[in-house]
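**Student:** Down below are the structures I want you to see.
Values in this text are rule-based calculations from the coordinates and carry no lab data. Quantities reported herein were computed from a predicted structural model and do not represent experimental measurements. Cβ atoms are built from the backbone, for glycine too; each structure is taken alone.
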Structure 1
Amino acid sequence: MADKKITLSVFTADVGGFVGHTSSHPEVLDVARETLASLGKGRIRDFQVLRCGDDLSLVLTHSMGVDDRGIHGLVWDTFLACREVAEELKLYGSSRGMLDDFTGNVRCLGPGSAEMEFVERTSEPVLIFLANKTSVGAWNFPLYKIFADPFNTAGLISDPAMLAGFTFRVLDLKEGRAIDLSTPEELHVLLALIGSTSRYVVTSVARRTDGEVAAVVSSEKYDVHAGRVGASSEPALIARCQSGFPAVGEVMEAFSFPWLVSGWMRYSHIGPVMPVPFYEANSARFDGPPRVISAGYQLSDARLIGPHDMFDDPSFDETRKTANQAAGYLRRQGPFQPHRLPLEEIQYSSMPIILNKVKERFKKI
């Protein structure tokens, strides 16, 4: 494996919640493992099945590269098998997270896809972050902290391999265009854009000195397929650590503050991100508050050594406490902005129906 590239892929999908949008049913997770073990023979090197709230996640290693049709087809078949079980169990929302016909890439059809290709280093620590009840743009804040803020990442000023900074690829969701911005020189331009999390999304980060991939995000908000708006999934984040990248502890430090994201109930509210261990990734209060888990791995010849539950750590207790306090404060806002998103950003709402009912009663003044 000294000079052969491997691909690390993380796919996410909502195939049905248990109970409501709270969690994932064990039978769904079992079917995901069984399907990957059966259909993935000879195609993938290793795999694991994770979940955050009601979102199912598949972690794969293989040698087929990014956006490979065969790998995406395998993942699609796995999600379909899971959805069938969810439908049998009458789990909630089993038909909402995916469209119907595979077109060669799951990105078009609802599931999220975060993939990176690289040559394994002597030691290859990787952190995978999975979120629930968040929306696109949720990773903008921590990615800035990890790769551009020396107050978070001391290595930006003390590690010679990181002194030159990183390049952020930013996607404009409205225009469908991307721009590469280099830090530290273009830091203020970067912040001017990615602070608008509903429009500008960091999709990847690379080391400037050699272009080596440092982090990737699944950044799809929604897609239009066959003339209709497709399903969407919540974003995943993969970050490589150590030896020319931020240390594991520096990456984790970015999650010590519960920043605010859009999502939460009906993906129509602002809420704080709460970092939790695997067993606490159950979004019950107002379908939230938004959760994030972190699975830590050491890669060894494409084997996934792990996961280690990175947030199963009392040093994040105060962060969770602050997130709960912020959640309580925001809930007191009820249906008023800024807790509720602006009308143009609300994903699941009956507001258009309500407005249509009373539109004739509006009088020009």
Structure 2
Amino acid sequence: MFNKQTIEFFSQIETPFYYYDLSLLKETLDKYTKELNKYNFVAHYALKANANERILNIIKEYGLGADCVSGNEVALALKTGFDPSKIVYAGVGKSDKEIKTALQGDIYAFNCESVPEIKVINEIASSMGKIASISLRINPDIDAHTHKYITTGRSQDKFGISHWMYDEVIETIKRCKSIKLIGLHFHVGSQITDLNVFEMLAKRVNEINSNFREKGVFVENLNLGGGLGIDYQNPHINPIPDFNRYFSLIEKSLHREPSQKIHFEPGRALVAQCGSLISRVLYVKIGKGRKFAILDAGMNDLIRPALYQAVHKIENLTSNKRLMRYDVVGPICESSDKFAKNILLPQTSRGDLFAIRSAGAYGQVMAMRYNQKDIAPEFYSE
């Protein structure tokens, strides 16, 4: 909940803007790193969730590494001061320029997704006089039961190396003199709230790890990726995921060798709940059988509802009148520019302040200037 002082602060600022509760971010990181360290696990924060530099600086101070999916993310992680030995770089389509950026930065490892990619990294590393450490991103063929656009671990998805490719991959690595295989990497999707999916993943990792050992390949790292979801419906009640249950389940289900390190790539679970998109009501429009609350924030500011049909909790911060039903929409010239349909809100008027909650992940980082709208700025709790 936002207190009166915070709402008064909001009322003095031009909207829309992102607001970050840094105390909640730090509390989340405190709980995450406590459970992480309990099992001697390693974590690399996924920059794609939120690349706000002030937030990155806070995350870095907790000792986390960086999980990057582009050369520019690698460059940003290095610029922000993340330890290069804790930076990993994933993605199905790394360009030559991006690979060179990562090699020049002496990052910890590339998460590789195909034989052609391994060959190209080997060629570039050789030309630069470097040895590239890699992990193989394995497609475990697991359905994470999440939105089709954020499921990444099924056999028909574009991501990862499937089981029928293992022999070719191993033979390719043996021939590549500038490649060093150090790990296996997995990521099955995003916004996963059913922890049984992670138990299933751990058991599949056991099988694949054993399969590689039988082929004479032992790796020192097992990276289980990210994907742990948050409670979008009840951010007040459940602002922080149950990290204790998550990590204890992994520890119980995963059979690692004593010398193997276990890595994770958290993103949304750390930053989503600390961010809100604050907007004003421009107009209340009466349609046929419905009312539209038209905000000055749109899909250009927060694209998740339009792209993923995502549902965020929406609050009217300045009205305590009787509840009425509204469609909450933005100003963009697209019918998909809609945040919610037929939801209960206090009776709403022009100028009311709205908060779209749980917007700290895949919110500001995906903002764009469609319709030549301005990019929403950010403000902080401290």
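**Student:** Out of 1, 2, which one gives 100 for volume of the Cα convex hull per residue in Å³, for residues 103-174 alone as computed from the coordinates? Could the numbers behind the result be given before it?
**Tutor:** Values: 1: 155; 2: 100.
Checking each candidate, the match is 2.
**Student:** Right, next: With volume of the Cα convex hull per residue in Å³, for residues 111-318 alone coming out at 168, pick the structure among 1, 2 it was computed from.
**Tutor:** Working: 1: 132; 2: 168.
It was calculated from structure 2.
**Student:** Let me ask something else about it. helix-only ellipticity at 222 nm (-39500 (n - 2.57) for each DSSP H run of 4 or more, over all residues; to 500) was computed and gave -9000; which structure, 1, 2, did it come from?
**Tutor:** Traced to structure 2.
**Student:** For Cα extents along the principal axes in Å, the calculated result is 70, 48, 41, so let me know which of 1, 2 that is. Intermediate results must be reported in sequence, preceding the final value.
**Tutor:** Working: 1: 70, 48, 41; 2: 69, 42, 40.
Only one of 1, 2 returns 70, 48, 41 for Cα extents along the principal axes in Å, namely 1.
**Student:** Computing mean count of other Cβ atoms within 10 Å over residues 7-14 for each of 1, 2, which one ends up highest?
**Tutor:** When mean count of other Cβ atoms within 10 Å over residues 7-14 is computed for each of 1, 2, structure 1 gives the biggest number.
**Student:** Figure out for me which of the structures 1, 2 the number 25.8 belongs to, where mean count of other Cβ atoms within 10 Å over residues 183-190 was derived from the coordinates.
**Tutor:** Matching structure: 2.
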